[in-house]
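The structures come next, written out as structure tokens.
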Structure I
Amino acid sequence: MALLKASASQFGFGSCRVSRAEFLAEEAPKLEAWLKAQKHGTMTYMENHFDKRLNPQLLVEGSRSLVTLIFHYKPEVEMAEGSFKISKYAYGQDYHHVLKSKLKNWVAYLKEQIGDFACRVFVDSAPVLEKAWAARNGTGWVGKHTNIINQTMGSYFFLCEVISDLDLEPDPPATDHCGTCTRCIDACPTDALSNPYQIDATRCISYLTIELKEAIPNYFVGKMDDWIFGCDVCQDVCPWNRKFSVVASEPLFALNSTLKEFTRSDWMELELETFNKLFGRSALNRTRYEGLKRNIDFAALKLAQ
């Protein structure tokens, strides 16, 4: 266990916590109710593999443990004021590729040290309820904005998982420290957090600018707060981030130098060739050029009012 946590730190991970690989009995009715209420919008993939989302043993046969790791992404330098906004996690290269490589290297190191074991690594790319596991093993607690908050590191971090047949001692869960604070709820521009600890994805700016493939409803004109890819509002106002958030040390997640001085005009004049050059290896590529242009044009409607 000491080797596990010490080596995770050496490979750049900010935290390493362990859960038993078992059925998430408490999460099952919550997930079912959320889906039945259609809070997932057009994300129909959330309806798939319901059992696998709740039971890691269906993802890795013979699994005994699930390890949650975090990796910080808060940038040292942020985009210039007065521009359209993209979420901090998308400033640099696509985290899926960067972190999966780091996970595989870490696992390879562990196998060199302790011998072979069966496992799979996950970076937000499979039916794993990563926040539920992070809360269960004490990586942090689920805040009122539904993100995981850590008392000493805030919430600007990615979650990664390794499910394996290693028999590891589980870590205790974290306790909730949101208290009476409602800053994230009060600050949400689209009222996606009207119920604490629950998110209505159909009203979330991240969903509207990334997951939604159709036209953004006119209802949200003037309510998007200049966001064109993702949204950080609920995390930006969180007291735990204002006091304890950790700046990323990974240069691959730093702000693309070209974007440092990007203006609204630069975004509105963005062409396909420039998009491919700037965002070909970025999480922004998830929207494709057409999707990002849709978001930019929608955000620009506020300027025309």
Structure II
Amino acid sequence: MFLLLSVSIDRTADVLVALCGERGLPVFRFNVDLWQSYCFIWTREGFVIRDPTGRSVSSNDVSACLWRRPSLRYTPDWQGGTADDREATEAELSALVREIGEWARAAARLRLIEPTATRRVGRLTQMTVGAEFFTVPEWIAGWGFRRPQGRRMVKRLAPEALGSARNQFIYVQSVDAERLSPDYPWVTQDIGRGARDATVLFVHGRCFGFEMERTRDELAVEDWRTLIGAEGDRWKTWALAPEVQEKIIAYMGRLGLRYGRLDFLVDEDEVTFLEVNANGQFGWLDDPNGWPLHNAVLDAALDPTSTIRGDEAVVVMGV
């Protein structure tokens, strides 16, 4: 049985389940945001999960487990009492879901996506190691000093959403660096060169490249994510040069990642690395006529060679 850890609004999980059906592959989807609709029990003999339709899966049945994006951020219609009750309950639930992931890792059934990768491979590590392979704009992180004058990009280190409803995000934006308060732990980076935004979905050694149809000047935005779903959010295939693909494969190997979506800026003669999301979304890039990206992810998740173990690469930061 293929165990898919996800949430109810995850459209990529919808497609993966449908593809499993087409292949005749048994799959069990645990939408952790709807946890109250499930029944769960875990003893020394293992765990059993029963979904709202009455289907169930036991730990003994699981042959492969994919950590999609199981999150309690969007839990609907909370029935558990006060806000403090909800926070305490969801902390326990989050810990339990992490335990499922660690069980799958220990049992050599966790595939492709490492649950803790976004913390193990943070933004500063990404940029430091990235400079071994790509052009990376100069950056500085910290507090207690005044930054040099000039426009810089401001980035966040923490991946979590903000606000009491956990639905607010701070996008990358440029600022006059000297105006930033020295009392806050800012991360700033020089503005990278590149006419277009580009992204690469890396799936267990395979690279799928895409670039924006319109240039940054034409889009007039500093972070393309603000356009997701809008008219300007149009992508085309990016034919990766062999040397760029080789560098991406080597870089991901250095980080010990089997999956990720890497963001770049591209010019005719230069590729500038920005970041890698170790559990990045990709659904809007795929072609519904055959779902090549989703099929690639499913193929990799079913491949025993994509198993996530406890001995992933240890990244040594430069000095």
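Computed from the coordinates by the stated procedures, all read-outs in this text should not be read as laboratory data. Computed from a predicted model, the values in this text were never measured in an experiment. Cβ atoms are built from the backbone, for glycine too; each structure is taken alone.
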For this session: Could you figure out which one of I, II the value 2.7 for distance in nm of label points 7 Å out along Cα→Cβ at positions 69 and 149 was computed from?
Result: I
Exercise. Comparing Cα Rg over 2.2 N^0.38 Å across structures I, II, which is largest?
Worked result: II
Exercise. Upon calculation of relative contact order in percent (Cα under 8 Å, 6 or more apart) from the atomic coordinates, which of the structures I, II produces 25?
Worked result: I
Exercise. Between structures I, II, where is mean count of other Cβ atoms within 10 Å over residues 141-148 highest?
Worked result: I
Problem set entry | When distance in nm of label points 7 Å out along Cα→Cβ at positions 61 and 293 is computed for each of I, II, the largest belongs to | I
